[in-house]
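Readers should treat all values here as calculations from the given coordinates under stated rules, not as data from a laboratory. These numbers were taken from a predicted model, which means no experiment stands behind them. Cβ atoms are built from the backbone, for glycine too; each structure is taken alone.
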Structure I
Amino acid sequence: MLTALIEKHAHALQTWLNTVGPHEDLEAEGEAYDAFADAEHAFVVFQCTTEAEVQQKLSYVASCPTLADAVQVDLNREFLASILLPSNDVNPKLRQAIDTWKRADDSYRKAVSADQASDHDALWHAMDDAEADMIAQPCLTPADIRAKVEIALSNDNVFESLSSATYSAEPVERVLRIFLRSLLGPVEGHP
């Protein structure tokens, strides 16, 4: 089923792209666009039931910039929910990163709630660094993927980071790309 959705999306995308000639702007309207939008939505909301489907879905998004942009801008909650699998045990490195982030997040929130006028930069930076580490931590099991996606769906700050943030380290990279790459597991050339 997922393979058919991928093929349908690729075909619909190409058909829509073929509606314009050189130096013409692509229009987000018409029959070809509607077919493309329907195929995109069907792919994004398809609920994965196996680790292989999650990997296939992530790989396709990584290979299709148009789809990656749609997931980043408009469809990220639906996409993240669609790759959740039943969880077992989270690997120890990811568990440690999650626990460190939770402690930093709690400390920051408590300090801001107790004294909104004070400068909480150090606590914010600790929380932000812990969040970045957790987001980048490679997933080794379906339980790891589920744990990270659940955090992304339930925590507005993490979700916002995935939706719009970039890291300023060289090279500059969108947080969502780092997160998606982490869901694929250890990737050569990346932490």
Structure II
Amino acid sequence: MAITDREQQIIMSAIAASANEPNDPDNPLTAEERVIEKISQFSSMLNEKSKVVQKIRALNGQDGTEIKHISGVVLGVRKEASSTRGILFLKTEPHERWNKRGIEIARTERMDSSGLALKISRELRELVGHKIVATVEVRMAGDFKVRVLSHYTVTGRDPHFYSQAGYEEARNIVNGELAKMTSAKQLGR
């Protein structure tokens, strides 16, 4: 049976991926075995139940996930003790009806089970005062909608929030928002 186009793509990708790995003298695998190892990894990611396929379908809205893009300035990221999620606070343009304060909140995936969520949280902590476009998945958590951060793109620095005074203001806003969130949880909202 002739090799299919899909098989050829997987093999070529595996060859490229294994060729880009650093040379490890302690690795007992031959070049061919390294390619086979990559093929196994790639094939498992092509399974319809894999996290990779589920994420692609969510970001394309194929599974009913609502995607939003939020432009704003990073005010801070804090770890939510109850869920280990990173909570991102953004300063956005206020909206008379939907967001009078101009503060948006998004959460990462759980950091105790996702290295990617931990990486994103650490990166965003370093970006206070930077403008970003955040891609979020709107998910239901009980009766509430929550925004889960999937990706972000840095678009520049905000002249005010990138200054020392702006940094202090950002920290005060984040602390105030955290206090409101804690109070709301204690009141059962």
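Match the computed value -21500 of helix-only ellipticity at 222 nm (-39500 (n - 2.57) for each DSSP H run of 4 or more, over all residues; to 500) to one of the structures I, II, and report its label.
I
One of I, II was used to compute distance in nm of label points 7 Å out along Cα→Cβ at positions 42 and 74, and the answer was 3.3. Which one was it?
II
Between I, II, which one scores greatest on distance in nm of label points 7 Å out along Cα→Cβ at positions 18 and 50?
Largest calculated value belongs to I.
From I, II, which structure was Cα extents along the principal axes in Å, for residues 2-105 alone = 53, 29, 18 calculated on?
Only structure I yields this read-out.
Thinking of I, II, which structure, once relative contact order in percent (Cα under 8 Å, 6 or more apart) is computed, gives back 16?
II
Given that mean count of other Cβ atoms within 10 Å over residues 58-65, derived from a single structure, equals 15.6, which label among I, II identifies that structure?
Answer by label: I.
Quick check: 0.00 is what I get for FRET efficiency 1/(1 + (r/R0)^6) of positions 26 and 178 (r between Cβ atoms, R0 = 25 Å, to 0.05), calculated from one of I, II. Which structure matches?
II
Can you spot which of I, II the value -0.48, -1.21, -1.30 was calculated from, given it is log10 I(q)/I(0) by the Debye sum over Cα atoms at q = 0.09, 0.18, 0.19 Å⁻¹?
Only structure II yields this read-out.
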